[in-house]
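Below, each structure is written out as structure tokens.
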Structure 1
Amino acid sequence: MERIYSTDNLTERVYRSYQRSIYCNPKFKIQYPQNVTELVDLVKESIAKGYRVKGAIGNRHSITDIICTDGVPISLKNINYTEIENENDGGTASFGAGIELSDALIFLEKRNKTLIHVPTYGGITLGGAIATGAHGSSLVHPSSISDQIVRLQIIDGMGNLREISDPQDVNAFRVNLGLLGIIVKITLAIVPLFKATVQTTLEPESILMDGTAQRWANNLDWMQMWWFPSTSNVVVLKGHYHIKLTGSKSDDYLGNATSQFIPELDPVIITTGHDAYETLEANKNRPGLYALERFTELSLHSEVIGKPPIFSEDGVNIKNPANGIAWRLMSNRCHTYCPWNNGNTSSILPEEFSVALQILNLPSAIKTIKEILEIIPTAFTMVGIFIRFSKPSDSLMAISNGHETVTLEWASPMRDNPYEDAKGGLGAYQAILQSLIKNYKGRPHWGKNGLYYFRQSILEETTSNLDKFKSYMKKFDPDGTFMNNFGKRITGSSNEMNIDPLVHHCALQEYCICSKNEDCGHFQSCNKVKGFSVCRDLADVYSDSNYDPTNLTSILYAIGAILQVED
């Protein structure tokens, strides 16, 4: 029986990344098989009719065209079952690839089990997490879901349901980029449920350059940092694991705090934040943007007005240090009112950038970033520069393959008209990204950054296992059933991209490196900064208003983002 059909209705076919920057226009609308049998039949029908397949259209938190296909996109949201193979220490648990990370962890917690380390955002699917190598931050424990895989069940490019248990094959699939097959079932190593203690402290940025940060990370179960260049401060999170829980009420002495790093916000707060940012950008008001950066910095170690505390037991009052079930301190998800789903005109939609470096290059990379910011000052309003650590991974395509890694990440809200209007300081972001990749052989995160950076000519300099991964593509998908533009670029067969038809300035979202002024946004020109071509703003407008950096309302008044409207 036919399960797929074409449609001429563009709105039914087109899908986007969660923050709407990535545009996918397949031949068919997203399919939703109810079980594995339907999924296998759907893949076989697609193959028989000559259509390519994308088999992990989950919550689309990857913001590259890794999520796209020109054929049949398939959601695995209904492939979300849960199983525990045994209840003993050293056991395993299996999950359908469409289950969200938080739901898998809740299932395990009810059985007094957990994973040893988890990524920050719990709203990603497990299938998506291992496709791109989503990670947390630890040099002591496996920091990614991918490195906790024991075995997998997949559908290969011929439509066959296969078990993947050979260690070499598993290492290829740990970060599979959606190009080896459709992951159906993921079996993970589990451990007894345990609690942790975390504390955030404010430190000088010198710890990033004198070896202190690396020494701390080497001795902590969990450590991550947020660097705020405009204040020369670093917020450091230090996490210590505790022994497994007994299941008795005596465990409560350690507390029950949870993370609110990805906050559920009042829609009014989201709208106000969106309007404030857009007003600042429209006026090129850098001091106002620095005020928002300072507000973010304070929110990570203190109570502020307008944003939930990062760790809390009641959702209102900060706990610092905080104690609680470890995974609930490491990871959370918002539900109804996430910053990015507050409506088409009032959401805060982030563009994300992330590059992994060998840890020994951290001090030099920080100095390079500081030099760039001397030339093009800019603010990092959403998370500062988020710094995380990973121990070496055996996964072929992991950004931490083969060596200890430090990842530098930042996010910036998109403009209301991202096709014409540039973010303030875009040139600094571009120069930093190009420098980290070119000068430090940085590895771009597979689910972040502009599409330009995912091409063979760049990746062959940073990704030593690229040829070996191609051999696995031929082994498991010889006919290219799962190939897409992302795969074509990284294998060198094409530089084609999935580009939104509204894009006219290719450098604004890093579809290209600018070569002429027209590649950049309004009131920008293409210039060289430290040898890299970037889009630079032509002018800044300054504001000298005073504000209370702990109070969002005070900040917004100071930058003129709250308008007085007559009745």
Structure 2
Amino acid sequence: DALDRLGLSPPEEIPVDRPSRADYGDLSTRICFLLGKEAGRPPPALAQELARKLSPHPAFREVQAVQGFLNFFLRPQTLHGVLREILGQGLAYGKADDGKGRHLQIEFVSSNPTGPLTIGHGRQAALGDVLANLFSELGFRVTREYYLNDEGRQIELLAQSLWARYRQALGDPQPIPEGGYHGDYLIPIGEELAQKFGNAYPEWNAEAKAVFRAEVVPRMLRLIEEDLEAIGVRFDVWTREGEIIRKGLVDEVLRILREKGAVYEKDGAIWLSSKAHGLSRDPVLIRSDGTPTYLMVDIAYHLDKFRRGFDWVVDVQGADHVEEQQQVKLALRLLGLPENFLSYCLHQFVTLKGAEGIEKMSTRAGRFLRLKDLVDEVGRDATRYFMVMRKPESHLVFDFELAKKQSLENPVYYVQYAHTRIASVFREAQARGEMPEDFLSLDLSPLSDPDELRLIRELDRFPDVLRVSAFGFSPHLLCEYLEGLAGIFHEYYARVRILGQGEATPARLALLAGLKLVLFRGLSILGVSAPEEM
């Protein structure tokens, strides 16, 4: 209305931010910079005029014009209305329709079936799963998918390594092949197959290769599934590399790229003309022996994703795969897929700090730390939380001793304890007969303490935090938000009495109900429990 009175046309969307500093208000907008030209006056002058017209509005305690920005300070009554709305929405609070039912596929982990998952895979498992939860909250139809590379040289080396363990179990000291798998996890399988087959396969030949390949892949899959179960990740779809090849998609990709003049032959191999499109090198798609490279099958796999009707695909991968990702995106563009069909969430490596005991366990298991071993030691909640609490593009140091601590030093315990404290207050309120039957009809005017109003402001940020965490591929922002919220509450709880405070008690219990709701929602999205007791 204020813009109408000035004869200005408001934009379709008015940009509104929540300032990080309290002295900049509860809300801020740069709209005067967008409308200054139309208004025929500089943004600071327009901001001053709009501030005068908006100041009488009952929602605002004050409207400030600062260097062209408009900063809004809300009245306590307005914030009380925000809390009432949050309580009214209940478990739907924070849900949105940004996705409008679009089908999103998130592919993550996708480790070769050559052994159990490591802590590095654990970071990717937690990241992918939490992103899937976040986008589900925002109205996307999400499919979690695991791509199983069950073809190629690595699987052959794995099968031959198992054959060597089988021969060793029979007293034949066969060496592990060069580039093979030395992990002790193959020893008991080799012993089992020695019992099963006896001396049936004394030589490594085509028959042995087929038999041991068929034996080893399902067993490795069971190990991977155990690790995923430990960290609480379930996939909707498992796609095998062999399926992509058998569908004829590799041949189809090659045909289309040939028609586009995007490939050439050299040294008996077929190469993608990437340098012509600004990339640093031309990769091989088909080797001189006629077999497709991993890159070629990956391109075909993404064409398959498009054909299956996904509107958007997000691949969670290590940051060391950047060049291959550029090649895949180029090939998909040449195949005619939309530019924004595929996005990558990249993450750095994980190292473990202070876990000498568990590292010894990992040596016995095959010179790496199995993900399930870590979860068994520190718990699923701590594992998941620690894996996503730092920005993906930064190196993650997993502090083993801190993750095990049941104290406020441990960030996941710190957040969970806030939820538990509120549950304890509610039980005591119930026992004392002070628990309101209906929070929505309460008088919230007693909520006037600065920390009470600050908590409501923080609760109001929750939907925005979910959006930024999802679309920025940044679940760590949700962790930071929950830790900040818990911190304000812990300080408030230490300073202010909740129960036995007359008319203030029901209002404060309503505030705690909103806080408990958001803590529960946030922890649930992270795949972490919100305990009632600890």
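Worth pointing out:
- Read-out mean count of other Cβ atoms within 10 Å over residues 199-206, computed value 15.6, structure in 1, 2: 1
- Of the structures 1, 2, the one that 41 was derived from, the read-out being percent of Cα pairs over 33 Å apart: 1
- Parent structure of the calculated result -16500, given that helix-only ellipticity at 222 nm (-39500 (n - 2.57) for each DSSP H run of 4 or more, over all residues; to 500) is the read-out and 1, 2 the choices: 2
- For 1.13 (Cα Rg over 2.2 N^0.38 Å, for residues 335-470 alone, calculated) the corresponding structure among 1, 2: 1
- Distance in nm of label points 7 Å out along Cα→Cβ at positions 55 and 167 - highest-scoring structure of 1, 2: 2
- Which of 1, 2 leads on FRET efficiency 1/(1 + (r/R0)^6) of positions 375 and 447 (r between Cβ atoms, R0 = 25 Å, to 0.05), largest value: 1
Each reported figure results from applying straightforward, stated rules to the coordinates on display, with no laboratory input. Note that this is a predicted model, so its numbers are computed, not measured. Cβ atoms are built from the backbone, for glycine too; each structure is taken alone.
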